[in-house]
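**Q** So, here come the structures, one by one.
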Structure I
Amino acid sequence: MTDQDTALTPQPVCPHCGHKERDAWEWNFGNLLEGSHRGDCNSCGETFTTEREVSVYYTTKAS
């Protein structure tokens, strides 16, 4: 896997085997929306670090 294959994806992708982690919402990224988590792949068992990046958008309308 290359960094390009694992960067800015909608779910964490194991950089060792390419497994897409579907339960990342259960992981502890800290108290803020953004953070990092180090854990083991549920497929190959290798350890990797995931960084979560969050973008916030607002829409306004006249009342």
Structure II
Amino acid sequence: MLIIDSKDCENIDKALKKYKKKFEKSKILLQLRERQAFIKPSIRRRKEVLKAVYKEQVSAGKFD
């Protein structure tokens, strides 16, 4: 649960902006999207390995 301390003189727009920033930093939406469908651990690991291989190839200059 996100709690924003707002002062009496603070504008509602500023409080909303603080809330949005805090919400984005907490990555709640990403967690919800991940939980929508079950992904087997082996597939998750395979994706991580493929991503690492791709990053290595990009840093080596194989892709432009």
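What follows draws every value from the coordinates through simple rules; no lab data is involved. Bear in mind that the values here come from a model prediction, so they are computed numbers and not experimental data. Cβ atoms are built from the backbone, for glycine too; each structure is taken alone.
**Q** From I, II, which structure was Cα extents along the principal axes in Å = 53, 25, 16 calculated on? Each step should come with its number before you reach the end.
**A** Working: I: 53, 25, 16; II: 56, 32, 13.
That value comes from structure I.
**Q** Thinking of I, II, which structure, once distance in nm of label points 7 Å out along Cα→Cβ at positions 26 and 42 is computed, gives back 0.6?
**A** Going label by label, the one that fits is I.
**Q** Still on this structure: Matching task: -1000 is the computed value of helix-only ellipticity at 222 nm (-39500 (n - 2.57) for each DSSP H run of 4 or more, over all residues; to 500). Pick the structure from I, II.
**A** Values: I: -1000; II: -22000.
Value -1000 for helix-only ellipticity at 222 nm (-39500 (n - 2.57) for each DSSP H run of 4 or more, over all residues; to 500) corresponds to I out of I, II.
**Q** Tell me which structure, out of I, II, gives 1.5 once distance in nm of label points 7 Å out along Cα→Cβ at positions 10 and 50 is calculated. Write down the numbers at each step before the final one.
**A** Values: I: 1.5; II: 4.4.
The value was obtained from structure I.
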